[in-house]
1. With relative contact order in percent (Cα under 8 Å, 6 or more apart) as the yardstick, tell me which of 1, 2 scores highest.
2. Assuming 14.7 is Kirkwood radius over Cα pairs in Å, for residues 62-173 alone as calculated from a single structure, say which of 1, 2 it is.
3. When mean count of other Cβ atoms within 10 Å over residues 134-141 is compared over structures 1, 2, which one is greatest?
4. From 1, 2, which structure was Rg/Rh (Cα atoms, Kirkwood Rh) = 1.06 calculated on?
5. Match the computed value 3.6 of distance in nm of label points 7 Å out along Cα→Cβ at positions 22 and 38 to one of the structures 1, 2, and report its label.
6. For the read-out distance in nm of label points 7 Å out along Cα→Cβ at positions 118 and 238, a value of 2.6 was computed from one structure; give its label from 1, 2.
7. I have 0.99 for Rg/Rh (Cα atoms, Kirkwood Rh), for residues 270-349 alone, calculated from one of the structures 1, 2. Which structure is it?
8. Please state which of the structures 1, 2 yields -11000 when helix-only ellipticity at 222 nm (-39500 (n - 2.57) for each DSSP H run of 4 or more, over all residues; to 500) is computed from it.
Structure 1
Amino acid sequence: MSDLKAAIRDRALAEGFDAVGFAPAATGAAAKAAFRAFLDQGLYGDMGWLAETAERRSDPRSLWPEARSVVVLGQNYGPEGDPLALLAEPERANVSVYARNRDYHDTVKKRLKRVARWLVAEAPCQVKVFVDTAPVLEKPLAQAGGLGWQGKHSNLLSRDWGNWLFLGEIFTDLELPPDAPEVDHCGSCRRCLDACPTAAFPAPYRLDATRCISYLTIEHKGPIPREFRVAIGNRIYGCDDCLAVCPWNKFAAATAEAAFQPRAALQAPLLAELAALDDAGFRAFFSGSPIKRIGRNRFLRNVLIAIGNSAEPALLASLRPHLEDPAALVRGAAAWAFRRLATPEAAAAEAARALARETEPAVRAEWTEPLEP
């Protein structure tokens with residue numbers, strides 16, 4: 001089996017993966033306990049599918065009883081420059097590194113399938129492939145397979161690639177000797193915890209998703225809670241702060257994968273131009289992008305929050321049309337942003353006009369509740 005492992009590793013690297021490991025088809029007791037505590041404490045917010053699939057997610061053999069081994073694969077998506085540099089340009093939108101081009105699921109899954117087909121031909125067996133949309137606790141599997149360890153920010157960390165690895169798995173009924181698991185190398189460092197703008201880490205290795213900017217701008221379906229809006233800044237999709245500050249990134253390299261290179265249009269997009277997208281324009285602009293899945297309304301909610309944080313009154317013109325948007329989610333974000341940028345007199349006059357026609361309580365509250373300092 002050691003020869004087969006070497007052949008699998010060589011094939012996966014030849015297909016474009018950057019890291020390959022082998023793990024048992026099992027989840028360790030510590031990982032199971034941490035996941036159960038996360039669910040029991042309600043830290044998953046709107047992501048009810050995590051609780052609904054808890055049993056299958058907690059044990060690879062609950063997902064597929066025939067599984068015996070897992071080939072864990074990683075692909076580097078490291079950025080060329082500082083992913084946080086754009087935070088200093090409030091009139092522009094900051095998009096998480098992983099979403100600046102095409103949806104990585106497509107690229108990774110195609111490569112997984114090619115490796116899996118080769119494996120079935122090489123050593124007749126059964127296989128199943130998964131990317132992170134499946135109910136798999138992939139980071140504990142990656143640690144068990146030696147790819148890295150879950151850092152204090154709960155993401156996978158690699159000594160070779162820093163934070164920047166997309167993960168995929170090939171489950172098989174073959175009994176492949178596992179690699180040595182990786183151990184924790186975070187030490188006393190807490191840069192990721194201290195960097196979080198919304199204090200989303202109640203303790204090292206514990207994430208409260210309901211406070212996380214990635215969750216709030218991607219998974220959360222309603223209005224973003226007021227207490228987090230200012231801290232969001234110009235982050236319109238995801239957040240890289242805890243990843244970007246990790247000292248292990250000094251060993252990382254920029255990705256050579258063309259599909260993960262940032263699109264020019266998403267390197268430093270102007271908020272005003274994004275706010276002008278109608279539904280058809282949104283779908284066309286983000287075709288093939290993971291951003292498309294949150295839909296136009298949530299996307300505009302995020303853009304309008306960023307405009308409200310810009311301190312640029314010139315952006316009032318770009319948000320004004322959304323004060324009468326058909327979607328209450330968009331109207332509410334536009335109202336908040338308008339009050340942040342307009343003079344007190346202009347805000348009061350617009351509030352009077354809006355309240356005369358607005359029937360949605362949540363939107364009315366955006367015109368009347370005190371603004372955050």
Structure 2
Amino acid sequence: MSGGAPPGGSRGGVRFDGVTVAYDGNVVLDSLDLTVEPGEVMALLGPSGSGKTTALRAVAGFVRPVRGRVLIGERDVTGLPPHRRGIGMVVQQYALFPHLRVADNVAFGLRAHKVPRAEIPGRVAEALAMTGMEGFARRHPRELSGGQQQRVAIARALAIRPGVLLLDEPLSALDARLRSDMLAELARLHRELPDVTILYVTHDQVEALTLADRIAVMDAARLRDCGTPQDLYRRPRTPFTASFVGNANLLPVRVGDGSVLFGGAELAVATAGAARGATATLCVRPHLVGLGSGPNELRGTVAEVQWRGSTHRVYVEVAGHRVKADVRELRVTPAPGDEVALHFAAEDAVLLAAGVSGE
């Protein structure tokens with residue numbers, strides 16, 4: 001996408017500076033401090049009601065913080081109306097105008113931003129080409145599939161050449177196959193638009209892990225964690241992060257010297273920084289748990305086996321807790337009630353703070 005600063009000249013990322021949003025005294029976003037670097041894709045990940053969409057709407061200008069500031073680049077935009085912020089936005093249901101053809105839908109934002117009339121056809125063609133929709137300019141939204149409508153909505157957002165692109169659960173209305181295709185398309189667009197800062201709201205872990213440079217994990221109106229997808233997945237810092245970014249076994253343990261105790265079993269794991277005798281949570285990802293004898297062995301009773309195509313998920317009751325193992329190419333499937341052994345390598349376990357969150 002060529003040339004031109006966005007309306008208002010705002011590039012350079014997004015910063016939340018102690019942003020609090022409340023409705024009728026009910027805090028829905030609490031003291032958010034977060035910086036999204038220029039050109040970065042930041043995913044806001046969390047359950048419903050976590051505050052992630054409110055954060056996005058605060059950047060867009062659709063809600064006004066009761067405290068704090070929103071900055072785009074070096075500009076404080078907290079008091080500016082949406083059309084003066086230089087942002088593009090795509091929402092869950094795309095919000096296309098049904099009576100307008102695709103080209104006119106894409107041109108709508110350009111006209112609202114008072115782009116010279118002579119420039120509009122070229123900008124529309126450019127945005128449609130970037131999203132692979134150049135052959136659909138004369139169609140109405142009703143003549144398009146869900147995935148095609150989503151591309152048009154993205155084209156409309158990109159046509160104004162925004163410094164910041166806001167995506168609010170843009171794939172939630174698509175089926176699994178279309179969602180996978182569109183993830184690939186969004187990743188391609190990001191490679192082609194390295195200067196555009198993207199703030200991406202989702203509750204879908206796969207979307208966040210696939211697209212984001214960093215993930216901000218939110219819950220109960222607050223930011224709980226932030227880091228690269230690899231760091232949050234491989235070395236989560238809290239039980240909530242471990243359970244929400246990917247899938248995890250979270251086991252209550254007591255810390256020893258270079259080991260922990262779980263259900264009477266002594267497990268060799270790194271315990272640096274943890275006080276001897278303290279209670280903590282041990283995190284082990286299901287795909288790193290093997291079936292059969294091995295290091296850090298746990299014995300239990302099979303509760304359930306689920307076939308998932310390339311893997312079986314085996315649920316095993318161990319010391320009153322259900323441990324999950326994702327096992328590839330399981331030729332002999334254990335039955336509920338069978339006694340089995342599980343094992344994992346010491347380097348595949350992470351010791352977290354006290355307490356357990358999630359299954």
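What follows draws every value from the coordinates through simple rules; no lab data is involved. Note that the structure is a prediction, hence the values are computed from the model and not measured. Cβ atoms are built from the backbone, for glycine too; each structure is taken alone.
1. Values: 1: 20; 2: 16.
Biggest value here belongs to 1.
2. Values: 1: 15.7; 2: 14.7.
That value comes from structure 2.
3. Working: 1: 21.0; 2: 15.4.
Looking at the calculated values, the largest one is 1.
4. On the way: 1: 1.01; 2: 1.06.
Label of the source structure: 2.
5. Values: 1: 2.8; 2: 3.6.
Checking each candidate, the match is 2.
6. 1
7. Numbers: 1: 0.99; 2: 1.01.
Answer for the origin of the read-out: 1.
8. Values: 1: -11000; 2: -6500.
Attributed to the structure labelled 1.
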